[in-house]
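**Q** Listed next: structures, encoded as structure tokens.
All of the numbers you see were taken from the coordinates with simple rules; none came from a lab. Keep in mind the model is a prediction, meaning the values are calculated, not measured. Cβ atoms are built from the backbone, for glycine too; each structure is taken alone.
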Structure P
Amino acid sequence: MKISKLIVGLAFAFVASSTSAQDFSDPQYAKWGETPEQRRENILASTFLKEELANRNYNQAAHFLQVLLKSCPAASENTYANGIKLYKQKINRARSIDEKNIYVDSLLLLYDLRLDNFGNHPKRGKAYILDRKAREHLTYRESDREGIRKDFEAAIAAQVEATGTADPELVAIYFKNICDDYANDIVDAMTVVNTYDSCSKYFASIDPSQMEFKNQFETCFGTSGAASCENLQRIFEGKINANPDDVAVIEQAFLLMSRTNCESDFFVSVGEKYYAAKPQSNIAMVLAQVFQNRKEYGKANKYLREALANEANPVERENLLTRIGILEMTSNNFAAAIEALNQSINIDAEEDDGLALYFLAQCYVAGAKDCSAGLSKDAIYWVGYDLLQRAIPLLEVTDANVAANAKKLAASYRSVFPTAEECFFAELKEGVSYTINCGLAKGKSTTVRYRAQ
């Protein structure tokens, strides 16, 4: 320890001797003090601050920092850069909450002093300093929610003042904290909505490398709980009315409102505008679901079939055909439903669609009403049962609730299979092939099975 102190002392002595030969009366040193002697002492203090910090002599470094802040606060940015490093070390080594809070206060004060003295720096001026302060405030005093919001707002305002826009990353961090405050009942829903509205413009023309921050921003709003359909309409209705051809705003409104499951007339109008600009199947499916929920089946069918006509992707075509089939079945158009569902199943011959099979079974059974009573009618349940048996293992992977319903439906179909007696009089043995001769399933091949007695 004595040897290390001796080495440090010698180093300081060397620095002191090297500065003694300099002429501190030169105007270039004026920022360090009023007299040559003061300038020499302050330049030494700046050097010693850096050395003591490097040697982890934090208390001694703090002494030199205070000398510089008192004597020549505008002399060098390094005073603040080293001071910030110093207080971060002290914060990390604090032995109590009170001690830590004192050091955090000192850290934040350093940023204020740096702003006073270097706020006009061309590269690391007001916007840079307030950005760093906001982030440090969040890191070291997360419980000060109001103070954090104010610091981030000041930083964003400074960036806009300097460049006309704000750093997407900083805005995303700020907005996440607003949403966190809403979740903890610190701010109300309209604060979240208004903040979203005022900050959205900072993501309008961002670099693709910063798209993650836009996604974070949108996700926070969509999952905050503040993004109700009413609040979203309040945000976007005026914007869209003012500029009805702004596809970017229309897209933003549609994505947020669809995530919130909106079904208002305003949402429908937004969706129709968006689909007109970008006729994509995923948009059509959202609109179709809304119209189906509103029992406007004709409009729902229109959007699904328009999307199908413009869709080349096999997976998307399969999804659309299944949705069309379900919609036609809901409208009791069983023949049209069967046609769509069979097309969906036939798109990929190697992999069945469990949902399409589930609804196709019900459509064939619904067509049994066109058959006369007896074996011909009851035999249709063999076809429905066959389809459900194919559907169930697939649905167990994709949708457990539908799989459970399919099992119950299969059991109900099995309960109305033709009896052994009916099959005997029709000269049909269990296990042989049978072709349906009536109803919508006419021509379908199945297997004879007896009703359990």
Structure Q
Amino acid sequence: MTQLTSETCDEPSGRSEYWKVLWLACVGAFTAYFCMYAFRKPFTAAQFDGVQWCGLSVDLKSALLISQMLGYLFSKLMGTYLCASIPENRRAVVLVGLIAVAECALLAFAVVPDDWKVVAIFINGLPLGMVWGIIVRYLEGRRCSEVLLAVLCCSYIVSSGIVKDVGIWWMTQGSISESWMPFVTGLTFLPFFLISIWMLSRLPPPNEEDRRHRSERVSMPRAEQLAFLKRFSAGLLPALVFYLLLTAFRDYRDLFAPEILESFGYADSPGLFTRIELPVSLVTTVALASLMLVRDNRRAVLTVYFAMFLGACGIGLSTLLLAYGMIDGVTWMIFVGLGLYLAYVAFSTVLFDRFLAATRSTGTSVFAIYFADTLGYAVSLVVLLSKDLLAPQVSQMSFLVSSSVVVAVVGMGSIACSWWLVRKQFQANS
């Protein structure tokens, strides 16, 4: 396939080819981020039963989860600046390099003693947090960004479950040990990752029509980043509070899914993670992709708020049904996941892309997303540590169910407050 230019895609004769390339963007973005999870999440499928870290009262798995999250947190912090400043012609090389570092860290994870695995998994997390931001740079600022970003988000909803199932398959059917399983799983998905990066590298940048509808996306100097935060922080701050809780809630649900499902009586059920996350990803993708039909950017922002409020309600309602015995554990995991990701994905992708367009701000939404993610993973880390240190006797399932009530109540209140403030700000600037 020849490389298209933005000018070619503006011409009528080039439009059909342009849409073909955008279809490749969906496939490339989905596959790339799907495969990234094969380098990040498989080790969570292993339980490392009875193994303590450094002879302390800390389980090895908990130490590994915290260590990787620390690496991922630092990666997000670095990505706040780096992902928005990488030149277009260097994105593909950087993405391949990040994955290569992560896979080498998994090789180290396989061969070092148990106590040193926390160092290897920390190094594994350091590059992976920046993959998301670089991929988003290929997709944002287009007339159909909602579709592209929704497909991208679909990948990480469904991939976490699938790569866990692949990891379990390697351990049970391939006789791969818990230590070697993450490396082997990553190696399995590496060729598909390379193909997907080639697809993304063939995309033309947003054309004039894209810029007219969504504003131009350029790297933001530090001064402009601070000015953006100062200008819009009042309206977005309540929604950010909800997002921080959602990030911690999402991570806990994902990281301890095997233990939570075992508490519900679903231990060692083949393909269970995939069966849970697949309907969640499909419904979330369709719902958020449909926002492309809302052409007015300000109205789209307010519609995103409605989606986040609906997600908070879904978390609360599904937990209420579970408490009254009206649904089982797997159904609850599906419905609470749907509410969780409907709100989480709406905030982390579509909200900032449309907010920049609605305010006609030049810049990239990656900066805003990574700023929120850095805070979100910090909160997630605090929650993990607090649970292990302050409430070790509480099961993962009980903790998640209790947390869902807090997330739902705080979410509905904070989203309503943020919606009112942003709507008032839009009216003042009309």
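**Q** In terms of distance in nm of label points 7 Å out along Cα→Cβ at positions 67 and 403, which of structures P, Q is highest?
**A** Largest one: structure P.
**Q** Tell me which of P, Q gives 7.5 when you compute distance in nm of label points 7 Å out along Cα→Cβ at positions 123 and 411.
**A** P
**Q** Here's another thing I want to ask about it. To which of P, Q does the computed value 0.9 (distance in nm of label points 7 Å out along Cα→Cβ at positions 35 and 195) belong?
**A** Structure Q accounts for this read-out.
**Q** Tell me which of P, Q gives 3, 16, 27, 23, 19, 8, 3, 0 when you compute P(r) over Cα pairs in 5 Å bins from 0, in percent, for residues 283-370 alone.
**A** On the way: P: 3, 16, 27, 23, 19, 8, 3, 0; Q: 3, 15, 22, 19, 15, 11, 7, 5, 2, 1, 0.
It was calculated from structure P.
**Q** Here is a further query. For percent of Cα pairs over 24 Å apart, for residues 163-346 alone, which structure out of P, Q has the highest calculated value?
**A** With respect to percent of Cα pairs over 24 Å apart, for residues 163-346 alone, the highest-scoring structure among P, Q is Q.
**Q** A value of 6 was derived for relative contact order in percent (Cα under 8 Å, 6 or more apart); which structure in P, Q was it taken from?
**A** The read-out comes from structure P.
**Q** By the measure percent of Cα pairs over 37 Å apart, tell me the structure among P, Q with the highest figure.
**A** Going through P, Q one by one, percent of Cα pairs over 37 Å apart peaks for structure P.
**Q** Further question on the same structure: Mean count of other Cβ atoms within 10 Å over residues 275-282 computed as 19.2: which structure among P, Q? Don't skip to the answer; put the middle values down first.
**A** Values: P: 15.5; Q: 19.2.
It traces back to Q.
**Q** Out of P, Q, which one gives -26000 for helix-only ellipticity at 222 nm (-39500 (n - 2.57) for each DSSP H run of 4 or more, over all residues; to 500) as computed from the coordinates?
**A** Value -26000 for helix-only ellipticity at 222 nm (-39500 (n - 2.57) for each DSSP H run of 4 or more, over all residues; to 500) corresponds to Q out of P, Q.
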